Structure P
Amino acid sequence: MRHPQRAGKAVFRSCHLAVSMLVSVVVTEVASAAPQPDPDQIANTAVLDLNALPDLERIVPLLADKRVVFVGEQHDRYEHHLTQLEIIRRLHALHPKLAIGMEAFQQPFQHNLDDYVSGRIDETELLKGTEYYARWQFDFRLYAPILAYAREKRLPVIALNLPQELTRKVGRGGHEALTDTEKAQLPAHIDRSDDEYARRLREIYDLHPQSGGQSFENFMEVQLLWDEGMADRAAAFLTAHPDHHMVILAGGGHLAYGSGIPRRLTRRLPVSIAIVLNGWQGTPEPTLADFLLLPEERSLPAAGRLGALLSSDENRVTIDSCEQDSACEEAGIKRGDQLVAIDNAPIAGMEDVRLALWDKKPGDEVSVDILRRRWLAKPKKISYPLKLRASQ
């Protein structure tokens, strides 16, 4: 008869052996399943030598022999517009016949830009004539130094963008939503063959929920219209002015990898180009651009503000409240007052308010007219002198 203790030891040894073999098998399988990196591929990793970065001054000679230089922007970044202006200054010193193409202005308003550059109208008239605050909306002070330089040197400024009436219609209902007259305003040829362009747009589309349920197809058609439309307008100017160079200012997404405006321009007109981007949120790949600028972040100077929360409805702007310690509060303006004029300029919408205040600084004085409604009496018009203040 087998001794129970010895039998237990035998069972234990058998189990131990089985477990050891199982562990050995598992370890072998895990080891064989581990990724096997390619040393050559890792060795080819691109390296950016931060100690050997050239400055803007050193890249200008490399841009000088290009007929078109694209300079990107994030629209609300002041430092991006400062580097754009510096490149324009330096290239203008080399090419007196230099034009500036701008995404910020839409093509139907070219005559307003011409009038401004020639000195026939001022900035406020330019803003009003181009419907800037209704169509582009970014703080005009971001672009004002560029336009002032163009005016001083009489450099043509070209409105590149298509009218938003067209792109909005296409965004909602595709090309089928356009009338025959509207379709005649579109570029004659639109290239849809760039698969990488479509892939990048799909990534952007998937990251941002679309209000109104806009389809990807319509989203892409709008992007194509912007890029083809701006390229078409720039090509038309360069063809009509063969002695001119051009700097094109547009959002970085329209320029990156050359697949937006740049290649659509060179498809129409075989000109030498360079692409300069101001910063980039993604990986800086060699195919991204010719140069990537890394400007120090800067902010616009403080603007003069009323310090009022406003609402707009039916051609009327109403005071919702005055911020604490603001010019609005100090003057005695009240909730519900209708804002009817600033410095005698009529106010019918938010664009009028921005137009009246665009160049004002803290400490500037303005005259504000309001209409105060009264119980069982006619509304009363009151004029207030206000000294504007900076943001709280």
Structure Q
Amino acid sequence: MEYIHRFSHRINFARPSPIRTIVSKIATLSKTRKIISFAAGEPDPDILPRDLYASLLSDILKEEKLSANYSPTEGIPELRKAIAKFMREFENVNAEEDEILVTIGGSQAIDLLGRLFLDPGDYVIVENPSYVNTIVDWEFYGARLIGVNLEKDGLDLGELEMKVKEARNEARKVKLVYVIPTGNNPAGVSMSEEKRKHLLEIASRYDLLVVEDAAYNHLVYEGSYKPLSHYDREGRVIYVGSFSKIFGTGLRIGWIRASKDLVEVIKTIKGPSDMCAPVPLQYLVERLLSKGFYETIRKKAIENYRVKRDIMLKAIGEYLRDTDYTKPSSGMFVLIKLPSNIDSEVFSQRLLEEYSVAVIPAKSFYIGDSGRNVIRLNFTMVDADEIEDGIKKIGVCLRDMLGKK
């Protein structure tokens, strides 16, 4: 049976997620040999309280009569109420229950916004680099992405304003601005408070809509940050939240916080495709929040990941001292810029095959070719006692490719 001629035109925009492709390859290789993996951006499974989850889920399935049935598309009322309270307490955002729509992780939230707002040829401004799965997802809807470089304290707002003006002068309408202001994936960079306020001033001046990806808002190791939504007085920020990085990526519970009217529209396009997020897991997250487990789980994660981050940064300083790299105060990632004559995809392939160390080549996170010599390292999932050895092997591989001893 031939299918290709039956595909929709959108298939021309489709491409696989580079992260999932690499992670699948690592999983296959791990069956035959030990791999030190800095690839997957996930929590450490050893610090997730799975016994607690098992106990709560057992109670839920016994006590909640409808826990194995559909819920409302927007989520069970108890969870929406709990998330709104969570945002008021932990995000300083005055959220209400009817402004919350529960999604299957933050990824579905991003996809729903793409479906709602983007037509082929629409322009979207993103940080450069930005989260590759958002890039891939929105390109599938035909979006044309404009990259704005990151500085040490977040988005280069001078460049942002210049590119908005250029687009307007050329009659190109910018539909969305997508940012990860805290713990950018892949760079680990966080936007300063001054820039957060200034970004919203620019959004107001040029009538821009901002999508705030808050996946890493609660993995902050030094300092503190208020979300963009805290400063928003005009309804210009759509907040995409996720519990994946704290409670576990497999739970797949995220949410959108937006105006009541917008939530109603999103609900109409969400319902036919999934009915609802997994109901037992909605109840699980609601109980984790309402019974006060969130802060305990978060604090344990931060303590664990801060130690791993520090080990990684120290090792990079020792074994990769001639490279440029980020020093994240939040999130899960370090970005390393290799010498300009090193192709990160070739390097990553050789590193995996010859040294059994996995990293993510970061070219696909960039708009344009500026990331061809950059790799992304995750420090949260790898065992702490493997980090130094892994970084040392990266250094050996790099020197080998450069022809140095």
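Please treat every number below as a calculation from the coordinates, not as lab data. This is a predicted model, so every value here is computed, not measured. Cβ atoms are built from the backbone, for glycine too; each structure is taken alone.
In this comparison of P, Q, the computed figure 23 for relative contact order in percent (Cα under 8 Å, 6 or more apart) is attributed to Q. I have 4.0 for distance in nm of label points 7 Å out along Cα→Cβ at positions 38 and 222, calculated from one of the structures P, Q. Which structure is it? Checking each candidate, the match is P.
Could you tell me which structure in P, Q was used to calculate volume of the Cα convex hull per residue in Å³ as 319? Matching structure: P. When FRET efficiency 1/(1 + (r/R0)^6) of positions 214 and 382 (r between Cβ atoms, R0 = 41 Å, to 0.05) is computed across structures P, Q, the figure 0.35 traces back to P.
Between structures P, Q, the calculation of percent of Cα pairs over 27 Å apart, for residues 46-245 alone yields its largest number for P.
If percent of Cα pairs over 15 Å apart, for residues 70-133 alone is calculated from each of P, Q, which structure is the one that comes out at 60? Structure of origin is P.
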